[in-house]
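Asks: Below, each structure is written out as structure tokens.
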Structure P
Amino acid sequence: MRAIVVDSPGKTPVLRVEDVPAPELVPGALRLRVAAAAVNRADLMQAAGQYPPPPGASEILGLECAGEVAEVGSGVSGWKAGDRAMALLAGGGYAEEVVVDAGSALPVPASLGLEQAAALPEVFLTVFLNVFELAAFPDGGTALIHGGGSGIGTAAVQLVREAGGRALVTAGSADKCNRCLELGAVRAVNYHDEDFVAVCREATGGAGVDVILDHIGARYLGRNLESLAIGGRLVLIGLMGGAKAEIDLAQLLMRRLQVIGSTLRARTVADKARIVDAFRERFGLALERGRIGPVVDRVLPLSEAGEAHRAVRASEHFGKVVLRVG
């Protein structure tokens, strides 16, 4: 099968298409004929040699994909060859075939094409896990979403809106801010021009936000804590702005704040299956009816994976960049 292979991992990796052996089907899994795979910043980190796959996972890039079921492993029910599926992966998406635990696969609703569906599992499940499960986003609450124009950001705005909450976002341009507002955010902060701490206080009558979803890390830590309401929760899912910072722990004590670190990729297949089921129970109907769905900025052929990574690295996109595989 064709797949993307990383030459010279590091600062300037080369991504090229090569023939590699197809993965072996195992009990409890599905073999998917991949139509499309989406690009995530974790893929860029792995290509740079900074984020190796978990033990036993495919070395091929790609944390989400969509396609058709080609083969069903023993012990799997509810799936048959030809079904349209989208899948959360620990790796392997940038390839013509992938083998994935059946619990990490979701049926593609009629409202989505396969290229759009490929951009859903990683970001929507990440937001669901972190905002709704770990941070227990309250009914009618307010969330601050950093990087509102990213795949995670566009998913978070939609899920918070669908849940009846209010989403504030940060973004790096007026155009991205406007598009976040069109998607359902109630306030968008251009971080080049405005202070998100002041905006959070203004938008909540001085109370602060209930939940913050942050991929920046150290650079925003102190200001994130200032932005939280009493009892608020900060969920860290990335470290683009550094991994080390000093904070006043008295803030956490006196205002009953929580700082939660979280990743999805290395979780067990059983845990991922539980997250998939819980997401479908809460948001499955909204997905089927087209009220929520991934925002796809552009679709490029698999052979242009390098260009796709460049676009994501430069933050040129709004939503997701997708690779057409099949």
Structure Q
Amino acid sequence: MEELAPRLLEKTHNGVLVTDPSGRIRLVNPALARILPLVPNPVGRTVYEAIPVSSVVEAIEQDPITEQEVSLRLGRRDLVVRVTSLGKHNGRLTIVHDVTRIRQAERYRRQFVANVSHELRTPATAIAGYAETLLADRERLPDDAVRMIEVILRNGRRLTELFDDLLHLAKLDSMDEPPPLYPTVLANVVTESIDKVSALAEQREITVEVKVPGHLTALANRDALGHVLVNLVGNAIKYSHTGGDVLVRGVPADGAVILEVVDQGIGIDPAYHDRIFQRFFRVDKGRARAQGGTGLGLAIVKHLSKAMKAKVEVRSKKGRGSTFRLRLLEAVAVPDAAPAAEE
């Protein structure tokens, strides 16, 4: 095995760098020299002397000495730098992955999804629009025709929602920076979000109750939080029994603010709790299609929550309803001059 180790280091496509406790380089493999610009004969030098790229040096020399991962862009290369301690008296191990091709493939995928969704959304909207126009004069149409046009309208709207969600996810994936966060009055955002799903609530005879103190604030992005709440409250309405209740409540908790959306609907088997935030995952495909979901709403919720440095989790049992909990960063007070987006 001792003879095999040097050959493995030589053949691997990942850059490997080992430093001693004083920060001097003990080992460098050939791949690192291909990935990073190194000075000649780097062994024995400090990282600062051997690697003339400050962002890479900062990633390697971060304190405290714990396992960590840093993504950075060096020229046209996308790199992931993983640093781990080898022990107090043994220095550090740094592995540099060149993920340029992977990131490029991801960018192509996002661009393709965005372009296709944009192109298909227009005809889907037109189909739904014409079907709705025909149904406006349903008294003059045969019953069979009315039923077929209603199916066309329902599926046209579902396609439009799907393309909207795909475009939104593509936009989120392509964001270079997370959205700005401001102290936000939660009651205002909750009320606006419920208004957007009020038609669905009336259709299903669902009562939506709000218990969010008017003074309660959190550090959030208003648009992102609104989108999260529309998805969570909309889902609670869709999967509640007709005539049921949905509760939105907010409370402060240990340096954070908790927002919960609670329903008494069909619930979710705990076996699926980790998977429901995946794109296109459905617990019950037949029931989800009947409710008109796209399978992307909770994926968007997860993505936006992470962007706001918030945590979303679910507590649910099949047949006993669901509680979706959003843990937001606490904001002590709303500033006198709030940004325009927060008004």
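No value in this document is a laboratory result; all are computed from the given coordinates. Keep in mind it's a predicted model, so treat the numbers as computed, not measured. Cβ atoms are built from the backbone, for glycine too; each structure is taken alone.
Asks: Looking just at relative contact order in percent (Cα under 8 Å, 6 or more apart), which of the labels P, Q belongs to the structure with the highest value?
Replies: Result for relative contact order in percent (Cα under 8 Å, 6 or more apart) over P, Q: largest is P.
Asks: Using the calculated result -8000 for helix-only ellipticity at 222 nm (-39500 (n - 2.57) for each DSSP H run of 4 or more, over all residues; to 500), pick out the matching structure from P, Q.
Replies: Of the options listed, only P reproduces it.
Asks: A value of 2.2 was computed for distance in nm of label points 7 Å out along Cα→Cβ at positions 58 and 266; which of P, Q is the source structure?
Replies: P
Asks: Here's a follow-up. Using Rg and Dmax of the Cα atoms in Å as the calculated read-out, with 19.4, 58 as its value, let me know the right label among P, Q.
Replies: Source structure: P.
Asks: If you don't mind, there's one more thing I want to ask. To test your reading of the models, identify which of P, Q gives 16.1 for mean count of other Cβ atoms within 10 Å over residues 74-81 when calculated.
Replies: So the calculation was done on Q.
Asks: Using distance in nm of label points 7 Å out along Cα→Cβ at positions 50 and 90 as the calculated read-out, with 2.3 as its value, let me know the right label among P, Q.
Replies: Answer by label: P.
Asks: I would also like to ask the following. Suppose you compute distance in nm of label points 7 Å out along Cα→Cβ at positions 42 and 170 for every structure in P, Q: which one lands on 2.3?
Replies: P
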